[in-house]
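FYI, it's all coordinate maths here, none of it is from the lab. Owing to the predicted nature of the structure, the values given are computational and were not obtained by experimental measurement. Cβ atoms are built from the backbone, for glycine too; each structure is taken alone.
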Structure I
Amino acid sequence: MSSRSTEPIYVVYDGACPFCAHYVRLLRLREAAGELYLVDARAPETSAGVVNQLSAAGYDINLGMALVRGNRIAHGDECIHELALMSTTSSAFNRVNAWIFRSPARAKVLYPVLRVGRNVALRVLGISKIQSGEHR
């Protein structure tokens, strides 16, 4: 019997943020995670449904990445924690990421720092935040 998830998993991130985009490219998730889609929240042609689902549930993608599996949503520090639990140890990046973020307490403390880094990077690059209604 396989432990592979039967529901698709969507990881929603800000593709214009160099840190977010680099993070999802480096992250290697276990095959057991199942069908996984990396969704750039700024690409309405591919992200509208899941971004609207997040918005309807009261989540702001500007405040954190999201992991969506069916009706279950992990946002911000919870998302990064769940991704760490699903990641492999195939690279130095993944080993460090897993060690840091497998602890819910460390994820809760460190995630706001990552969000500040995202906001500073966007400001320096002259990129506006994602508008919640742009996918409707």
Structure II
Amino acid sequence: MKYLVMVQGTQADYEAMRGKASPGSPAWSEQEVQAMYAYMSAINDDLSETGEMIDGQGLAEPAHTRTVTLGDDGKAVITDGPYSETKELMAGYWLLECESLERVTEIADRITRCPQPEGAPNYPVVIRPVMEGAGDI
């Protein structure tokens, strides 16, 4: 079964990783950022080795977000982000092929243990099965 595993973050979190603290997001040191990248790289390497990894990417910060909606007049309404009302957005993902929900849950548990500075927010890791056909609904 395929699963999308998502990690979340905010614009403040990306800024904290560049050393700019804000309420609820302490500044990260260069060593803390490198430790996080090394941890995530080790997960990626392990998942590639087991053949479970289909794809995985970190996403650009929310400041580079663009939202396209349909306006009342039928024309596209294009808005660039981030927005003060926006909560967490997807910060990265893995598309995995795993034997079971239990296995992908083990992987998500490992992801939650990624090193970060004391006081940094802890976001859930979200697992979503990927529908592969109309019968999956």
Structure III
Amino acid sequence: MSDLLDRLRGRGWRMTAQRRVVAEVLDGEHVHLTADEVHARATALLPEVSRATVYNTLGELVSLGEVTEVATDGRAKRYDPNAHRPHQHLVCSGCGTIRDVHPDGDPLAALPAAERFGFTVSTAEVTYRGLCPACAASA
């Protein structure tokens, strides 16, 4: 569960009705939404929220480091509210759904010293790919 709303309140972020509804849409289950999906869900909660406001709010949240953009395989960017907890991503090769996963082990430890080429490695991004249940059922 994301704690995006709590983090934004703690920062003193100006919480207009439109900004709040965008944050509420992002907060919660970790299915990473596109900007258009955020807009569709936001307008269901607050019909007057504009597409421009959604895009501007997403851009601000990314700039603040409270949300990260996730782009895979040339698809539309998706927005991850889980910006402050280490995790990896599981991506459906069919529909592009992205889920957060927390595998056991340290991905940095998996890179042997001989393969680091003298780099001081500080982070690792691992992406798991496959088909979600819906796409697998229709394959």
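A few comments on the model shown:
- Computing distance in nm of label points 7 Å out along Cα→Cβ at positions 21 and 77 across structures I, II, III gives 2.2 for structure III.
- Here relative contact order in percent (Cα under 8 Å, 6 or more apart) is compared for structures I, II, III. The highest value is that of II.
- Origin of the derived value 14.6 (mean count of other Cβ atoms within 10 Å over residues 13-20; candidates I, II, III): III
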